[in-house]
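Next up, some structures in structure tokens.
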Structure I
Amino acid sequence: MRLLLVHPSALMYSEIFLRLEPLGLERVAGAARAAGHDVRVVDLQVFSHDELRREVSAFRPQAMGVSLNYLANIPEAIDLARKVKLSFPDCFVFLGGHSVSFVAEDVLDQAQGAVDAVVRGEGEPAVAPLLEAVRDGGVDAVPGVVTASGRGPEPVMLHSIDNPLPARDLTRRRRRYFIGELDPCASIEFTRGCPWDCSFCSAWTFYGRSYRKASPQAAGEEMASIAEPNVFIVDDVAFIRPEHGHAIAAELERRRIRKRYYLETRSDVLLRNEEVFARWTRLGLRYMFLGMEAIDAEGLDLYRKRVSPDENFRALETARRLGINVAINLIVDPAWDAERFRVVREFAMSVPEIVHLTVMTPYPGTEIWHTESRRLTTRDYRLFDIQHAVVPTTLPLEEFYRELVRTQAVINRKHLGLRTAVGAIRLLAGNLARGQTNFARMLWKFNSVYNVDRQVADHLRPVRYELPLPRHLDVGNRRQLYVHSRPPVRDTAD
């Protein structure tokens, strides 16, 4: 069967700071190709809609899947489905991914027949049975699949994330993927899932608080196959299990693999497993993303981070000592007033680390979705991108955005202004010498992407598709939030 897999366009944040390869879609492509299907991938982060239209006309897909890990891309995906159905009405169109798994039935209703099915849960074990059912009939009985007739059996979870291997050869223009100055940059997955239960996050509810590890041998083999000199480790929290981090490091050392790495982790994990991170700095770990989320105990308790401000600041000191460049994330509460923004600006200027700001957003699948959704000021999917306020702000909305953009601009100037121009120029020259322009373009795009007029205007756009309100749910029974309700067979790999 001819299968076309599509990744939607970049969101506001990724217009500047990063553009990551669609690793999940590549893994689904790998699973479909292993089952004998003819697969193509189009990533609208690096291709235009016109190029997609030409690809559809030339390839004439019998099935098309759109990856929806981000809620804000749902309107785009529905519109794509409508256009494909106009040209190829027999093409089976399905959506899958993290975000759409929580709103499957509602999206099917909104698509009004343009979407044939939504795949809830992990896509790798679902794609081959789905395509077989499309060919032979019985789509409604495929695990994880939702159609207009209702939900089929519960989604199947991968027991091992060693396979399928991502079909990286299907993603073209790979030199367009980057994160910060790591340009170009590939992505890899060592673990999947998260054992924590932060109130603002849906990773743990999607995976049912399961946690799986790739074998060190599989991780080493995949890393050896990556051509890019830079790699982003996409794990929700890197190196929770120190023995696993050491085992992969030993495998990379044995293979003499040297790259530059960027990863995400928690402050308490860094403090507990400092030896692992020290070993990885010798392998090339250069950048780390720490989700501090708040700078005070009250904010940390609100988001149930289960760390203290002292742990966060000790983690920053540890990273500095190891020579790792840290990017800190802070969650902007729409309840902030001008004084709170001022305090955050002072904090951001007082530490050497990069500080990123994301706006508190209740997403389907999170606990705060069930506690805060009654306060929504908009249900426009496109505004659910952690850069817009979707609940009431203490400040008038325009003033809130003015303070937000002002704070972001101060932080941006700190790292890319005159004081750091020499370092930035050195990095820029190195990337340009290799023909890489992503980092260079990033330096000049801030004001065109982050500005008050644009963010306010985004709230005034006509709304065609609205996010559904949640059904009543007792969040005291957290298993009701899960997409994958059964944990996988325990992985005993070191």
Structure II
Amino acid sequence: MKLERLPSIKSSLKPSNHPYLNGAWTPLMEEVNASDLDVIEGTIPKDLDGIYLRNTENQVHQPLGRFHPFDGDGMIHQIDFRGGHASYRNRFVRTRGFEAEQEAGASLWGGLADPVQLAKRPGWGAHGFLKDSSSTDVVVHAGKALSTFYQCGEGYRLDPQTLEQLGLESWVPIDGISAHARVDERTGELMFFNYSKHAPYLHFGVVDRNNKLATYIPVSLSGPRLPHDMAFTENYAILNDLPAFWDADLLKRNIHAVRLHEGLPSRFALVPRRGDGEIRWFEAAPTYVLHWVNAYEDGNEVVLDGYFQEEPMPKPRQDAPPGYEHMMAYLDEFSFKSKLHRWRFNLADGATREERLDDRIMEFGMINRRYAGRKYRYVYSTIAEPGWFLFKSFVKKDVQTGESWSYELDSGRYASEAPFAPRMDSRSEDDGYLVSFVTDENSRTSECIVLDAQHIPDGPICRVALPHKICSGTHSFWASRDQLTA
């Protein structure tokens, strides 16, 4: 391995016993370029050609209050596979908040669990007091990477191959964009949404294949909501109005407390993708959904798959470290009980039909994105370590037959979201690989693993050493070589 370390960044972070500032969530402060990565086991497939990007929450400065892992600064990790070889690099996302705190040498904003008064400067995002850390999601569109924040931030562009910082995305509206913009590989379009605390509360937008804003329309709601993700079909974008959102009375006092509003259904908006038709609303059983898997049109129905939470407002975990019982529950899939679920919206009679696709607790599903918005067969989910926001297993589910296959990591090893990477000249939906970063708490190292998507239970076909132990995080993206040029 050839390694180049970049100049260090300023950090004021102090040692603590915080469960999400230690172990697999220990922040990483260095940025590197590494080439000719060492293969620990197996052989890198020569027909794996592209890059894997992962965004992580990586706290740099001592928190002003009660740190939540979603407060951490964005850091993009990238591994590039080409011709049976691999290279790696990582960079902090140079957001305005990151640069301001580097200049100050300390935190300037509180976090998700803190009162608004704690912030030393006005912030960005839906709350208005949070730092836009751009630490949640990353996609590749029009040849460039787009890094985003879960609370509606500004959108930062990077070169996906070099991770060169390209600054703010110019088309982002004043209300920002949420994490989970969706890319349609067939049309080259990117679809996004945002939400705010002022009417009409929700917007939908489309950016064309040339990175120009083509559509931006309101989707009116009765008040502020907290959607986290969206889905799309060939003709529709699917947005949601779910009954877990801020308490209106407390919000008037600038207190951002989320509660489940009893008696309200889940509502889904089918928005014409071109913004030129009627928005149709459908109701369903109350829940909250963090992530959708896919959607498609099936005759006179629109089918939507995602992870239905049986306990959107979970009870505090009594086995959590003292003082972290509430936070640990909301980060634990086994507390909010997310299960793979299907909604069918009938365009003829306006009815919604629902069914459970799998009774296991799982989340963070990925598909072959060439099938995004179209009828598909396979979803690749993760299963978490009970009590923790850490992934220990992968599950491949055939949503047509109900069959499934899984692979579980050894104890003390934790994976990241694993996107599907099509094999060069792939011939079927599952003809490709899953790519994931793994942090090993036994050896305190990190690596990249590659699984054959058609043989998940066989485990990694190769393991590639990374130059340092990386911090855990949230979302990732696979871009094949032909997607890396505009």
Structure III
Amino acid sequence: MAFTDKADSLATPPSDNALKSGSLGVFGLVFFVVAGASPLVGMTGGLPAAIVLGNGPAAPGSFLLAGLILLLFSVGYAAMSHQVTNSGAFFAYIGRGLGLHMGIGSAFTSVLAYLAIHLCLFGFFGGILAEQVGVLPWWGWSSVAWGVVTWLSLRSVDVGAHVLAVLLGFELSCMAIFFVAVFTQGGPEGFSFAASFSPANILAGGLTGSAGVALAFAFASFVGFEATAIYSEESINPKRTVPIATYVSVVLIGILFAATSFAVVTGFGASKVVDRVVELSSVDGTPLVNPANVLFALATQYVGAWLATMMKGLVLSSLFAAMLAIQNSAARYVFALGRGGVLPALLSHVNKRGAPSNGSVVVSLLTLAVIAAFAIGGLDPVLNMFYWFSGIAVVAILLVEILVCFAVIAWFRRVPGDSNRFQALIAPLLASAGLTLGLYLLTARFGLLTGAVAEGLDPAATSWAMNGLGWFMAMLPFITLVGGYLFAMSRSEGSQQLLRDDMS
């Protein structure tokens, strides 16, 4: 499959601080985004928790609702991509709409988000391999993956796209086989569409209760979909490619998550799904310790043990694909900040293959340092590294997405262009309301998501049930935003002008 359509004829060699243009078409962008969303990881890790701690059989509806909110977000986001082509994506949009200082503050928050996503993936990868294969400790497996990801990130971006396509193709094929098998054979209670998708069931328990918990997990599953604009400088005809890839990515992820989760509910039966998920995910009587076993058990039941075995391997490939996608995204954020004069100009260096090499090396070194710190500190790669950093990442991304909504509105009030009222005002307003709700739910249930719970409180029943570490992690994206804003104010006008030119 071609990722660049006519990339061979259109791609231009990069200069020392310009990314290689014409390297990616719509398919290449979509593969980076969907790989970053890690669909199989979401279904083995996030879905069981959403079912047990959230709204039970209505979890598929929560994934669909989160997808619809992000589709509204994409309307204004895609419209603005016609006028902004920048590897910094979010911070370039926010800088245009809300001012340079806020743009730089959001850039630091975005870098925090991508580093956090990266770290939680490395922790999960190492933890799974150490448990299933052994031979090396978790940090040994994480280090092996770190080396391969770093090497691929220094190659041309279309090389990474081809690698992701192969891995993602196997992953989606297995999920499709599972989906078809369940819906061909039917579950013990038939197809309970109302149980999964009726508004009353989706919102059962209230937004501060079980429905809110499920929505929090659903929003977490879409992290990284904005990567289409991050690669705008490297895409063919970005004013066309980026909007199409954004819509395709959001729709594909939403349908994929909603359909697969509905297959899980159907496979067990709506009235029994919570009990069965608790049973299959429990270890020594503690539920959700082994959530991946839920999907594997259903795959064995409806297809055969061979599919479950294949899925176990593909969870690892899904994690690897996500690590590569996130590495590329984070490196391009660092590159854009270096080229804009906010960070040292050395970070804007591009190697002969058109990859932001110095930015990628910085991301890799930071990642390796944290892996080492967790290993030396004896912290758990899943219970600590995975859950802590995934919670930080989702809060940071939603915070920045809300700022993008307001930036889109502010920008089109000044520069209407060819946008209509729905693109420039209505969709961003609706999206900002939904995202703000999602951010509230995530922070209110942060203790549940990360395990950083105040002693004596039940995070499933009590909002804001966090200990000191939990409060620090939940507030870190906000602290980073304010710190970045103040840092931008302290920079010289020359550096600010470099960034302003970069966004122009």
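Derivation of every value follows stated rules applied to the coordinates shown; laboratory data play no part. Computed from a prediction, not measured in an experiment: that's the story for all the values here. Cβ atoms are built from the backbone, for glycine too; each structure is taken alone.
If helix-only ellipticity at 222 nm (-39500 (n - 2.57) for each DSSP H run of 4 or more, over all residues; to 500) comes out at -11500 when worked out from the coordinates, which of I, II, III was used? It must be structure I, since only it matches.
When distance in nm of label points 7 Å out along Cα→Cβ at positions 183 and 215 is worked out for each of I, II, III, structure I gives the greatest result. The value 46, 29, 25 for Cα extents along the principal axes in Å, for residues 199-310 alone was derived from one model only; which of I, II, III is it? Among I, II, III, the structure yielding 46, 29, 25 for Cα extents along the principal axes in Å, for residues 199-310 alone is I. Of structures I, II, III, which gives 1.5 when distance in nm of label points 7 Å out along Cα→Cβ at positions 319 and 375 is computed from the coordinates? Traced to structure III.
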